[in-house]
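Pasting the structures in now, so scroll down.
All of the numbers you see were taken from the coordinates with simple rules; none came from a lab. Treat the numbers as computed from the prediction; the structure is a model and nothing was measured. Cβ atoms are built from the backbone, for glycine too; each structure is taken alone.
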Structure P
Amino acid sequence: MVNKIHHSSNCADCNCKSSIFKNLSPLEVELINGSRFQVSYKAGEIIFKQGTPSPYFVCVTSGLAKIYIEGYGKNLILALIKPVDYIFGPGIYVDNRHYYSAAAVEDCTACLVDVTVFKKLIRENPDFAEEFIKRVSLQSIFNFEQVISLTQKQMHGRIADVIFYLLDKIYCQNPFDMTISRQDLADLSGMSKESAIRILKEFKEEGILTLSTNTMEVLNAKQLRQISETG
């Protein structure tokens, strides 16, 4: 799974720190630095697997990763994780197990921090704890919105939601190179790969977007938004 493990530069000098670490003192940053190591993953490699122990707080520092629930024959992608963001599941405070899996979408690197150190900082630094709770809350809100999309919208509306997610939250440009696979796109929208490809083809034929190999451009955002809103 792991191609290369090495210590990078000191956390105090790193430009790849998550914003939640802005509230740490120099001594607390050094505590993080002394308990972490950096790991490189190739695209497609597992970062951790659902049901396994959860000993680390994971911060993605380059590339793109995904977190997903392994279902009965199908996966559901909960979110894509880009730099600089972290992966930290609810099992940490329940039974120290992962309740979803994580994998690299692109070649990526991540810093793994001993979870006992992370919990110590949560207990001792209220500003750090508050920022962490804020980030967890934002992820929860996103998950609520995802539930609405998956349960109350038709397939076209779900694909429209995924496209806006990629456009506005992940790649943040138009056109963009879609580094996720067609299967990943389907897993984000809760449908089969064949259905996702068919709907993309329909959007292309209607002039809503262009899709050449892996480069997507939204041509009619207004119409795509209407599809998203009407489901």
Structure Q
Amino acid sequence: MDNVIICPDIHCRDFWKPVLQITDKPIVFLGDYLDPYEFDQEGYYFLDGLDYLEEIIQFKKDNPERVTLLWGNHDFNSLWQINWASRFRPSIRAHKLFMENFNLFEPYKVIDNVLFTHAGVCDGWYNVHSIKDIMHFLDVQWDEFLKSPFEESCLAIFDCGRDRGGYAPHGGIFWHDARTMYRTNPIDYVQIYGHTQLYATGSILKDPWPKGKPMYCCDSRAIFEYTNNELKLYGNN
């Protein structure tokens, strides 16, 4: 497969800016564009994030085949205008950006044998819902969401696990916490996802004793590249 550039959770940060200069590789944003971390003194703010989101959306419009924008759990804060994830702040501008550009965002992306989601598919969630064909399951769930927007919290695709303060036994593709990673990748795809901010900037969480194909969680403060069947920090040769 072509080398793929991955931008994990933005959260109003600007680390992703170098990808604007990349012209020859597919680029996947893993979601969570807004809702900055206010209490860790990173120095990024909500208004910055709104400007960045506009810039990212325009980047997608300028490169529709090459750039993928995924939904993250925090993005539904702005879409639904409810406090569904932490650090929610009501914003008409944010709501309009997501509503007016809704069709530019996707719940998942497959490139060759790699599945990109916001938070990953864990075997606990996969088994609880007796999933046989992950793509069919996700497509049906997303179609149900599009038809019944007020029933979103009842759909398996939005499961929030108890480790993240929810009621489901395991988180779905927007809420799975990589720190509770199971030993088995339940699907026949390499998985790359974000959502869980790791302890060291630019780090990668990969189960050292995986069963099945690799699962990689990218830290949410750096750009990564999937090349030669391995995930690495972008620019690290």
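Can you tell which of P, Q yields 30 when percent of Cα pairs over 30 Å apart is derived from it?
P
Consider the structures P, Q: one of them gives -6500 for helix-only ellipticity at 222 nm (-39500 (n - 2.57) for each DSSP H run of 4 or more, over all residues; to 500) as calculated from the coordinates. Say which.
Q
Computing mean count of other Cβ atoms within 10 Å over residues 82-89 gives 15.2 for which of P, Q?
Q
If you rank structures P, Q by mean count of other Cβ atoms within 10 Å over residues 66-73, which sits at the top with the largest value?
Ranking P, Q on mean count of other Cβ atoms within 10 Å over residues 66-73, first place is Q.
Taking mean count of other Cβ atoms within 10 Å over residues 122-129 as the quantity of interest, name the structure among P, Q where it is greatest.
Sorting by mean count of other Cβ atoms within 10 Å over residues 122-129 in descending order puts Q first.
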